[in-house]
Structure 1
Amino acid sequence: MSLEQRVVAAPDDGSLGPLLRLADDRLPPGAGYGRHGHRAVDVVAVVLAGSLRHAWGDAAEMRAGDVAVLRAGAGLEHDEVAGDDGARVLQAYLRAADPAAAPSHEVRRTPRGWVDLGRDDARLWVGPADEAPEGQVAVDGGGLVVVWRVTPSRPGWAAF
């Protein structure tokens, strides 16, 4: 069994501002994405279930509820590999906040509420359904809720 990826959104016209792609990934135990590169992109990963090891830098271990912010900047190669329990990960690819910056990776352990992404054009809220921002989402039952708020202004390259 291998990676199962469902692309939720991939606007190629700049209509979602900084958001380039949103994917819902499911990895079986021990599966990874394979070593691959990124450049001039920020990738925000929310681990929805299971665990994931980031094979770059400090080889961070991430668990359900953690949020990782990878800033590829000038470029890097890495992999992510699911733990013994597999993983379900929601990954958002954003235009880089600073495309020339040195690469970095930071894990926020089970944040609740708005997560500071260090940028003005995209915000992320993570928490239990019963604490979701009022007027933002309606959820039946429990579970983890992820809310994205992006500035929809189109970049210069966008088709109008």
Structure 2
Amino acid sequence: MDPAFMIIRDSRGALTLKRDGYDDVAPVTLRRAFPWTNPSRHISVRNSEGKELLLIDELAALPAEQRALIERWLADHSFIPRITRIESIDLDFGYQQWRVQTDRGPAEFRVQEREDIRFLPDGRFSVKDADGNVYELPRLDQLDRESRRVAEALI
């Protein structure tokens, strides 16, 4: 981690990265890196083209004000719905059409490739749809019987 940096919010709410010896970069975005099970580690700071400029190893190492700003921004901009029930998964022309219930309400999305369903070390899965949105699928033993039956046929 670059020890001499600061992230500030401008008057429009955009984040700016300030580092000693570098030009300020605005706007920047923040992304959590895997594993999702450790959300306060490995925060990527990226420019508008998506290039990583800085990797924050551990939020706890930052001053309280910086940590609070980053945590607030991540909470406001992280949208990873958790699938609570699988209504159906239809296979059509090489892709999967999912109809699910999430902790944010019902959703319907398309999964292009089998590789877009990733097993996570703690038994959960990440599911990426054709538009790049990511959903969290809990461990199969945490799903109801019908959802588990539908998911097991694909995973």
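Readers should treat all values here as calculations from the given coordinates under stated rules, not as data from a laboratory. In this text the structure is predicted, and so the values were computed from the model without any measurement. Cβ atoms are built from the backbone, for glycine too; each structure is taken alone.
Here FRET efficiency 1/(1 + (r/R0)^6) of positions 58 and 98 (r between Cβ atoms, R0 = 41 Å, to 0.05) was derived from just one of the structures 1, 2, and that gives 1.00; the source is 1.
One of 1, 2 was used to compute percent of Cα pairs over 23 Å apart, for residues 18-105 alone, and the answer was 16. Which one was it? Considering all the candidates, the number was obtained from 1.
Structures 1, 2 were compared on relative contact order in percent (Cα under 8 Å, 6 or more apart), and the highest value belongs to 1.
semi-axes √(5λ) of the Cα gyration tensor in Å computed as 36, 16, 13: which structure among 1, 2? Structure of origin is 2. Here helix-only ellipticity at 222 nm (-39500 (n - 2.57) for each DSSP H run of 4 or more, over all residues; to 500) has been calculated and equals 0, so which of 1, 2 was it run on? Label of the source structure: 1.
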